[in-house]
Structure formats: structure tokens, C-alpha cells
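Please go over the structures that come below.
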Structure I
Amino acid sequence: MPRSHLDRNELIRSSQHGFCKGLSCASNLLAFLENVTACIDDKLNVDTVYLDLARAFDKVPHQRLLLKLKAHGVDALVCNCIKAWLSDRQQ
């Protein structure tokens, strides 16, 4: 199977689970829990930061986001889909 542009160009870390085939929010949570449990077993401190990204795309300048995606070589069809998805959103 051909690798995606993001994989080929190492634009996504292995810890990224969103938008990756075979990975999900659930697998991300399980990996996180495994890491925290290992730290606790080794008597290490664990710091956690929670972020609310529910309105993240409303705060990003949409044109700038699209330009950056194109600059990273994201396919025009994908960029057009993202542009359409963002078009009814307000900043």
C-alpha cells in the first residue's frame, strides 16, 4: 500500500492518532494510560495538560491554514475539501 504524503515526509509523529489509519481517540487514550501507568510504576511524576480544541478552527485564519497545507504539499483535492468544510465556519 502506498504511504500517505504525511507519512512519506514525516510530517506526523508516531504519537499522532487522529486521522491515522488504524488509530483513534480510543487508541490514543490507551497509549496515554500505558505511559502514565509506566511512570507511576517507576515512581516518576506525571504532569498532564488538558486542552479544549472544540473551537480551534474558529480561531485559525482559514486562508493561512490553507496556504500552509499547500506549502506542505497537501493535494489540491484535499485542500478544496478542507476549504469547503471551513467555509461555513466563523472566526
Structure II
Amino acid sequence: MKIEIKKFGNILVSRPAGREAFLVIQSYFKPTDDQEIIELDFTEAGAVGPSWLDEVLTGLRQLYGKSRVICLPTQNPSVIESLKVIEDES
């Protein structure tokens, strides 16, 4: 299942907004089985801050497991740097 992050806005930086996005994803994007990979697609996403991404990524990984939730490759510098921050904290 692919989730297009651009649907949540262009500037995604706050923890409360990330929590809200996570809750929307949890409610409306249901994997079809317990093996389906959840892909976060950052194509056309604007600025993505570490707090926002942490809420979404950590929430999804707690629900489905780290191996099932992946971020698709991106050239977006804010996503790349935010992922570095989150992965360093883990």
C-alpha cells in the first residue's frame, strides 16, 4: 500500500499535525493482510520536519512493525535530513 504524503499538505513540521496525519492513516489506510508493506511516498511533498515525520513513522512502525513501514527513495532534502534525525534517535 502506497501513502502519498503530499495529501497531508505542503509544509509538514509540527508534532500535533504529524499525530493527526498518523490518526488519519490509521483510520483510512488499512493493509489488506499482515504481510503488506506500507510505503510512504514523498513525491511532491514540500517541507517535512523531524517532529511531523517522527509522529507518523513511529506510530505506523508501532502498529505494523519496522520492517513493514518504509519510506520510498526521495530527493527531498527535508525528508532526507528528517530521517537522519529520527534514525539517529532510535
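Could you figure out which one of I, II the value 21 for relative contact order in percent (Cα under 8 Å, 6 or more apart) was computed from? Working through the options, I get structure I. A value of 3.1 was computed for distance in nm of label points 7 Å out along Cα→Cβ at positions 20 and 76; which of I, II is the source structure? Derived from I, not from the others. As an exercise: Kirkwood radius over Cα pairs in Å, calculated from one structure in I, II, equals 12.9. Which structure is it? Attributed to the structure labelled II.
Computed from the coordinates by the stated procedures, all read-outs in this text should not be read as laboratory data. Bear in mind the structure is a predicted one, so any value in this text is a computation, not a measurement. Cβ atoms are built from the backbone, for glycine too; each structure is taken alone.
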